[in-house]
Structure 1
Amino acid sequence: MTQMVHGAPYAAPRDPVLPRWWRSLDRWTLACILALVAIGLILGLAASPTLARRNGLPSFHYVERQAIFASLAICVMLVLSMMTPRTIRRLGTIGFAFAFVAVALLPVLGTDFGKGATRWYSLGFASVQPSEFLKPCFVVTAAWLMAGAAQPGGIPGRALSFGLTLLIVAFLALQPDFGQAALVLFSWGVMWFVAGASIPLIASLGAGVVAFGMVAYGNSEHFARRIDGFLNPEIDPRTQIGYATGAIREGGFFGVGIGEGQVKVRLPDAHTDFIIAVAAEEFGLMMVMGILALFGIVVVRSLHRLLRERDAFARLAGTGMVCAFGVQALINTGVAVRLLPAKGMTLPFVSYGGSSLIATGIAVGTLLALTRHRPQGALVDAMEGR
C-alpha cells in the first residue's frame, strides 16, 4: 500500500541505468537540442572566421572553441538528465549559493571588457559570466522554496523566493544587465503563477515591473539609450540593428548563399548576439523558421510532459526552466528583427559563448531530468480515475 500511495519504483534494481534512462527520456527534445548545437556550429563556420582574422587569430579559432564548449555542454546535459529530482534540487541549491556570491562580487572583481557593463570574470585564457549559471540554479532554488510552502506547516517559500528574486534583480541591474534581470523575474513569475498566485497578485507584479522600467529609464543612461533607439522610427543603417535588419531583408526566403553574406563583416557580435541575422542572410527565412520550430518543439513537448507531473518541485522547476529557455530565444530573435529593444542576449545553443553554452546545458539537462517519465505518476492517475 505504501508503494501505491507514494510511488512504485520505476524498475527492478537489476535493470541497467542507461536503458532505464533512455526509455524515460524525451528523445524528441534531446534530438532538437542536438540539432540546435549542430546549427550553431554551421553558423559559427559562416560567421566567425572574418572576426578571427580581424583579431589576428587562426580562421577557425572561434569555431574550435565553440565545438569544445558545445561538447562540454552536451556532456553536462546528459549527466544531469540521468539524475533524480532530489539530486537536482540539492545540486541546484548548492550551485545557486556559489553563483550568487560570484554575481555579488562582480562590482569588485569583475571586468567589462570595454562594453560598459561589468558582467565577467577574466581568467586570462577565458572569461566567465556568472549570471548565466545563476539562472538555472535560481529556478531550482525558487521552485524548492515554493514547493516547500505547499507542505503542511511549511516555510514561507513564496515570500522568501520573492525576496531572493528582488535581491538578484538588484545585483544584475547594477552591472547593468537588465535583460538577465528581466529573465530572472519572468521565470519566477511563471513559477509563482503555476504555484497558484491570484490574478491581482500577477497584476501587481506587472505594475511593479513597469515602475522598475520607468525608474531604470530615468536613472540609467545605458537603459535609456537602448529604449530611445528602439522607439526611434528611423533606423541608422550603420548601427548593429541597422546591419542586422538589412541582412535579414537581403536574405529573403532562401538566402544569398553560404559564405556570401556581409553582416558578419560589419558586425563584431555577428557570431553571438546577432547569429540569427547571419542565418537569415546566408540561409534565408527557411533556416530561421527551422530554428524557431526546434525551440518551439522543446517548449511545447516539455510543458506537455510537465502537465502530468505529480511532484510540485519538478513541475515548478521544469516550467520555470523551459519558459526561461524559450523566452531567451524569443528575445534574441526579437532584437534582431527590431521587435524588442537591443539586448546582449545569446541564442541558446546556437550563439558562440562558453558560459552561455555550458549554462544552457545545465538548464536543459535539468529540464530533461524533470520531464522523464516516472510510472508512479501514471499509477496515481489510474487510482484517481484520471
Structure 2
Amino acid sequence: MSSQSGPTSPSERIVGLDALRGFALLGILVVNIWVFAMPELTLSNPTVYGAFTGENYWAWFVGHVFAQQKFLTLFTILFGAGVVLFTRNVEDKGLSVLQLYFRRSGWLVLFGLAHAYLLWYGDILVTYGLCAFGVVFLRDHEARTLLLFGLSLVAVPSLLEVVSGLTMDPAVIASTWQPPEPMLQTEVETYRSGWVDQMNHRVSASFQRQTTGFLGYAVWRVGGTMLIGMALFKWGVLTNDRSPQFYRRLIGIGSVSGLAVILTGVWYIQANDWGTSAALFWRQFNYWGSFPLAGAYIGVVMAYCRWRPGGIVTRALAAVGRTAFSNYILQTVLATSIFYGHGLGLFGHLTRVELFGVVVAIWAVQIVLSLLWLRWFRFGPLEWLWRVLTYETRQPIRASKTER
C-alpha cells in the first residue's frame, strides 16, 4: 500500500504531541503501581492496607497530589486529540473515515478485553474504544463547543457521587470505604496465587468496570475529557503552536489553581480522620483539580520541547509516546510479573516507598527499549499490528535510514 493510503509516517509526527504522550504514559504508572501491588480499594482509601505513616505517607501524598488522575486525564486528552488527527489524515488521503475509524476502535476494544481478562482488570482500552465510537461524530464541531460539551459530560459523575453521598445509607458507604480485613486478605492471597486462581477476582472486577462502572462513571469522565482534548488540539495547545506566554500562563494558572483544590481535598479528608462521612465528598477535590494541573503539565512539556527539541529528554519521551500502546501493555506485563503469583509473587509485600523504586526501574526499561526499538522500526509492535488490522493490509515496519 502506498503512503497515501496508509498510516501517518513517523517523519510527519508532532514531536511535542509524542513527548506529551510519553510523559503521560510514564506518569500513569505512578498510580497504577498501587493497584498492581495492593488490593484494589487502596486506590480510593489508602488507609485500608499497607503502612501509611512517615515516608510511606509522603510517598502516597506525592503520588496523590501530582499523579493520581492527572496523568490519566492527560492521556485521555491526548486520545481525544488523536481522534481529530487520525480522521483529518484519513480525510486528506480520500479514504472512508468512519469505516476505518470504527474498525480501529473495534480492534482497540478487543485488545482491551484481552488485556483486562487475561492480564489486569485495570484496563482503560475498552473504555477508550467504546467512547471513541461516540466522540468521533463530534469531531467537526468548533473547539469552544467541544470544550463546553466535554465539561458538561465530566460533571455528570461528579454530581452523581455528591448526590450519593447525601442520600446513600452510611452503612453501604462504610462497607466499601472500610472493607473487612478478610475481604482484603482474600484478594492478597488471590494475586499471590497462580494465573488461573487470579481469574476469580480479575473477571468480576473487569466486568464491573466495563458495565456499571462504565455507565455510571467512565463514559462521562472519559468521553468528556476526550472532547476537551479535541478542543485543545484544534486550538493548537497540544501541537506546540501557541505562544511562549500562553504556555507560561498555562503553567502558572494550572499549577496554582489545581494544587490549591487538590491540597484542600487532602486537608478535608484528614480533618475528618479518613471517616466514612467524608468518603465520597473528598474525591471531588482531586476529580476537578486534576484538570488544571494536567493543563500545567501540558505547558511544561511543550515549553521544554520548544527549548530542547532535540535533547535526550525530549527524544526519550517522544520514543515512549510513539510506542505508547506497546508500552502500556508492557507496563502490565512487567508489573504483574513482579507482583502476581505466576511471577515473583510480591503482591502486598512492598511499601509505597519501595513501589516508587519499582516504578523507576520499569521507566528505565521502557525508555531504553523504546529508543532502541525506534532505531530500527517505524512503529511499536502493537502499534504496527493495530495499523495492519485497521487498514487490512501489511504495513512496512522497518525504519529507513532517514527515519532512524
Structure 3
Amino acid sequence: MIEAVIVAYGRSAICKSRKGGFSQMHPVDYAAQVLKGVLEQIPELDKSDIEDVIVGCAVQQDKTSMNVAKNIAVRAGLPENVAAQSINRFCASGLQSIALAANAIAAGQGDVIIAGGVEDMTSTFKPYPVEFCEEWLLEHAPGAYMPMGITAENVAKKFGITREEMDRFAVESHRKAKAARNGGKLAPSIIPVKAMDLHKNGKLITEDEGIREDASIESMSALKPCFLPEKGTVTAATSSQTSDAAAFVVLMSVQKAKKLGIKPIASLANFAVAGCDSTMMGIGPVYAVPKVMARSGLTVEDMDTIEINEAFASQSIYCIKELGFDTQKVNPYGGALALGHPLGATGTILTCKVLDYLKDNRKKYGLVTMCIGGGMGAAGILQML
C-alpha cells in the first residue's frame, strides 16, 4: 500500500453562529479563503495535480447545498480538472474526510487529495421538520430523530453525571482555552479570513470567538436547563456552542512529497467508526476508541494528547472516565464547550489542534475522537513524522 502523509493544514477561527464574524458571509467564501491559505504553505504543489477535494458538512442545505465542496474548490481558484465531493458523517465528517483521502491515496487513486470540513450553522442549524420523519423510525427507533440535547440528558441520567460535574467541566474547558489563546497555542493553525460584510467589512478574523474570559462555577450554576426545563441538568454552558468555521488538510503520497521536496508532517495511523444506542449518541467514543487502538497496536496510554469533541459535558465526562483517559492529556487547549462545534468542520479542526500540540511539544501520537448524531462514534490516531 502507498503511504499517505499530511503535508499542510489549517483552519479558520471558530465564530459564533448568527452573531459572529462569519454570520454575514457565505460559507463558500470563508472556506475558500482557508483552503487558499493552507495551499500557500506548499507552493511547490502544482494545483492541477490535486485529484479530489473531500469536504465534510453535516447539514447540506441552503448555503451548503449544491455540492459545497466543488464550489469551495472553484472559489479557491483550483483549476477545473480538480474534482470535489461533499460527505456527511454528521459530527465526524471532518475526520471522515481525512480517512477517505488517506484511503484513496493508499489505494493508488490519486497522489494529492485535500480533505476538510465546513459548517455554516448560522444558516442551516434549525429543528428537523417533523413532516420529513419516517413513520417506522419514529415508532421503532426514536433516537433517529431525537434532539441531541435530549441524548445528553439521557447520558447524564443513566450514568449519574451530576450538574456540578458538568458545570465544573465547562469552566475548565474555558480556562484551558483562555490560557491557550493567551499563550499563542491556538494561533499557529488559524488562517486569517477577511470578513466582507456590512458590519465588519475587510476585518481579519483571527481568533476563536466563544471563549468566556469570566467563566465561573457561579455563572454556570445560575443557568437553567435548556432541553428539559423542569427536570433536566444540561444547560447552554454544558452544551457545545453552535458555530461557523472551516478547516483543511492536504494529503499526498510519500513518493509525491519526496518528488516535490515537501517534508511530511504526520500521517493518519489508523481510523475506526462504531455504532451505539442512538438515544445516547454521546457514548460513541467508548466503542470507537477500543477499535482503533486494537487495529493500531497502541493504547490510550501511548497517546501524547487526546482531543475528544465536547458535544456535551455529560457525554464527555462519561467517555473520559470509561475509556480511562489521562485528564491531563485531554483537550489541553480547551474544547467545544469553549471554542464551539461547527459540526462538519470539527473533526478537521481537532486534527489541527492535535498536530499543533504534537509539533509544539515534540511528541508523537495524538487521538481525535467524537460522538456522532444517530448513534455512532469515530476515532483517529495521528502520528507525527
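Given that distance in nm of label points 7 Å out along Cα→Cβ at positions 63 and 151, derived from a single structure, equals 5.2, which label among 1, 2, 3 identifies that structure?
Numbers: 1: 5.2; 2: 3.2; 3: 2.5.
Corresponding structure: 1.
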(request) Could you tell me which structure in 1, 2, 3 was used to calculate distance in nm of label points 7 Å out along Cα→Cβ at positions 79 and 327 as 1.7? (result) 2
(message) Tell me which structure, out of 1, 2, 3, gives 11.1 once mean count of other Cβ atoms within 10 Å over residues 167-174 is calculated.
(response) 2
(request) Figure out for me which of the structures 1, 2, 3 the number 5.0 belongs to, where distance in nm of label points 7 Å out along Cα→Cβ at positions 55 and 87 was derived from the coordinates. (result) 2
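Readers should treat all values here as calculations from the given coordinates under stated rules, not as data from a laboratory. All figures in this text were calculated on a predicted structure; none of them were measured in a lab. Cβ atoms are built from the backbone, for glycine too; each structure is taken alone.
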